[in-house]
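Enquirer: In what follows, structures are represented as structure tokens.
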Structure 1
Amino acid sequence: MRILILGTNYSAKIFYNLFKKDKNNIVFSTLTNKDFCVDFRETKDIVEFCEANEINLVLIIDEEYINLGLQEILSSKNISAFSPSIEAIGICASKSAAKKFMYKNKIKTPKFLIAEKPQVAVEYFKQTNTPQVIKPDNHSYQECSLACETLNSAQKIINDFFNSGNKKIVIEDYIEGKNISIWVLSDGYSAKIIGKSAKYQNDIAYFNPEFIDEQLENRIYNEIIMPTIRALSTQDEEYIGILGFDIVLTYDNDLFLLGFNSFFDDINVDFYAKGYDINWAEVFDSVIIGDVFLKYQFKPKNEYMITIRQDEKIEFLSAKTKTNLERYIKELEFNTVELEEALKRWKY
């Protein structure tokens, strides 16, 4: 298969390495310091490259490429492009758009304010009695959501976000509980859960079959996933591709949706690229065709997996038993204080 990967983030690197392992694949990418590296100046250059090189599959990972409307343009040229449309991507690219979408469609989410001026955000923070999470509107991998309790820290975060180019920010109530990431494949009308993990501060993710039981999975599917898919379809913004849901499960068993991801995020992508024995190029192509729900079963090779961010590096470990996974973690010589705090938060 001749594949073009459009993206430069960690997920793009992981899938580039995965596809390169198959000797039947020729993989082009926008990653620097890789074989078959390509650099495009304009959208038409991408189309011309795909036609000239007979590309079978374009995997569009970075939102900057999705926002060019490439999925629609390439599809019109009969080039298979795995990506949601520019309309559907709105709930992933903009946190304020996501919150409005949740509110409009009655999907439970923490109480929030969308602020377009720093002083409005500061005044709102002064009126709150609970810790708040402050989020930049854009879906940047360089800017993370930050929780704060004091006015001084809130003012600094708010000003930093606006000074870095954000025209809006979102402030929402901090909800105590377990952070869950759920990933689905969607054909625009249905969705299939392909994996779930617990997450801690974007530094640790744990894939554990004991964490989310069938009853909780069904609740998430019925209360969050399908209402999202149906609402997008009703708006003629069918979401075709991978969609991630960031969710908090409170200790009172309430579910709150925090946000969406248009592809696997950095702390989860290793689970799917390394932990599943599956031909993802075929899966992506099948989603475009619309028969993925009949053809594939998504089961990890090992039941216990963990990713740990150490400085700029992400370590991926997997094991058939929890005991073996714990042994592998000790061999990493990783500072376990953060992991112990995560496990306490998740209440394993």
Structure 2
Amino acid sequence: MNSKIVIFKNDAVGDLAQSLAAIYNIIENNKDKSILIYLSERSKSFSFLIKKNSNVIFKNLKYNLTIFEKIKIFFYILLNDISKIYILTPKSFYFFLPLIFKKIKFYGICINGTNKYKRPNEFLRKKLFKYVVNDRAAIFKRDSTVNIQNDLVNDSKKKINEFKFNINVKKSFILNKYLPSNYAYFHIKKSTMEKLNWSINDLHNLFNKLLNYYSNVVFSKDIEKDLISESFKESFNVVDFSSGKFINNNSKIFFFDNIKGEDLYYTIKNSSKTIAFHGMMTNLASLEKKPVLDLWYCNIINWDTYRSCRNAFYEFKPSYNEYNFIMPSKNFLKTVKKIEYSLNRK
């Protein structure tokens, strides 16, 4: 292999999904080089989403870099022949590297925020070979993060590859045994539910409403252990993907506990509808252009928070016919009516 290429992408799974088109282009246009992709501990089990070429290898970093990891990165760059580095996760540390490694071409996503915030500053931006700006302070409709990253990696001297996502994930033994047919998939994001003051009883009511439209409901939750997981075991069928245990409560509602990686992706890919608070699950479903109802929560209290929510919407919103969204509220019954209205439109 000739000189190496490094891609820093150690962030959340939803962010990884937004970067796949850009990463695909880097891989396709550099088949003569070894490509090292850094993923975070949050997204390492989703490396299968990236095209597996013989020249592509993966390493893991913490989502928040430790001092030890920063030192390891420094010495890796120092001791290897690297021609290009792509900063697709705009962490401040990465933008200081061009000051030291002046012969390497650095490509980076820069952030503009409110109150003239810039990451990195203008001085460090000038040290990058090429950069694009994600302007989160903009008051106008702006481009999506997918298109911004494509602009960064597209080289006028090389072919621009059309990104057509196509990944085959095998159905595992446990899914083959317990995954029902014609199901809506729902994901519980605890932090958002707490902001909305939604209760376990509210979830019961929502799932029962969904059964009016689908034969079954499959849901998952964030990975932390809490009392809410124990309460599910009394009402729903429970599949624990870490132990393989199954609790049968003769329900049409299935709680998939500790599900991750390819099992999670397969479950989302084969759902009749994915309904989830905006983030990882809605991004994964959008890769397959699956029917999605995105529960886009925004706590709008003034002009600044409204503009921030609107900009985030433009930055991350997928664009295809089967994607829809609503804004959930603390009025649970009102939110359920919005969900039902959306489901009746299909």
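Throughout, read-outs are computed from the coordinates displayed, never taken from laboratory work. Remember, predicted model here, so these are calculated numbers, not experimental data. Cβ atoms are built from the backbone, for glycine too; each structure is taken alone.
Enquirer: With distance in nm of label points 7 Å out along Cα→Cβ at positions 48 and 200 computed per structure, which member of 1, 2 shows the largest figure?
Expert: Result for distance in nm of label points 7 Å out along Cα→Cβ at positions 48 and 200 over 1, 2: largest is 1.
Enquirer: Using the calculated result 1.9 for distance in nm of label points 7 Å out along Cα→Cβ at positions 112 and 304, pick out the matching structure from 1, 2.
Expert: Comparing all candidates, it corresponds to 2.
Enquirer: If distance in nm of label points 7 Å out along Cα→Cβ at positions 176 and 192 is calculated from each of 1, 2, which structure is the one that comes out at 3.4?
Expert: This value belongs to structure 2.
Enquirer: Taking 3.8 as the value of distance in nm of label points 7 Å out along Cα→Cβ at positions 96 and 208 derived from one of the structures shown (1, 2), identify that structure.
Expert: 1
Enquirer: Work out which structure the value 11.9 belongs to, where mean projected area of the Cα convex hull in nm², for residues 80-279 alone was derived from one of 1, 2.
Expert: 1
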